[in-house]
1. Assign the value -29500, calculated as helix-only ellipticity at 222 nm (-39500 (n - 2.57) for each DSSP H run of 4 or more, over all residues; to 500), to the correct structure from 1, 2, 3.
2. If you rank structures 1, 2, 3 by volume of the Cα convex hull per residue in Å³, which sits at the top with the largest value?
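Just so it is clear, none of the values below were taken in a lab; they were calculated from the coordinates. Remember, predicted model here, so these are calculated numbers, not experimental data.
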Structure 1
């Protein structure tokens, strides 16, 4: 006797459709999250550069 092991084509198509819907819903949110993270990192680096430049400008050893 041959058993019905595995998934049918309809079941696989339904799973793929559900996954596509989830990706369509979640992808824009993920992109926004990544962009906010990049902006925060850039701001942090800019603040660090600014404070380093201030230290160099105010330090008399670096004066020419």
Structure 2
């Protein structure tokens, strides 16, 4: 289930990046960079949460 959630977050990341790509011309370049970095940061948090969840499941299984 954790892997499914991470896959969903990756799909969401791709969708949001696609939307941002369409808006790039109407935004300040600094704002665009900020938004891409924010998207990457949120994806990293989701990845870390999955990793922590997996470790917690392994700990509980012992």
Structure 3
């Protein structure tokens, strides 16, 4: 298990540093979008009942 963790860290490091600067912004925006979806999904799974009710909440979620 530690071997997999170590290898994934090395592969991730080389993958991130191998990205050209022109592609960095689009990749980061996709990563942020996935993080946002994960956060909202987690809130819904915890049965928090989080649903945006007005335009301000929709805009910032």
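1. 1
2. Of structures 1, 2, 3, the maximum of volume of the Cα convex hull per residue in Å³ occurs in 1.
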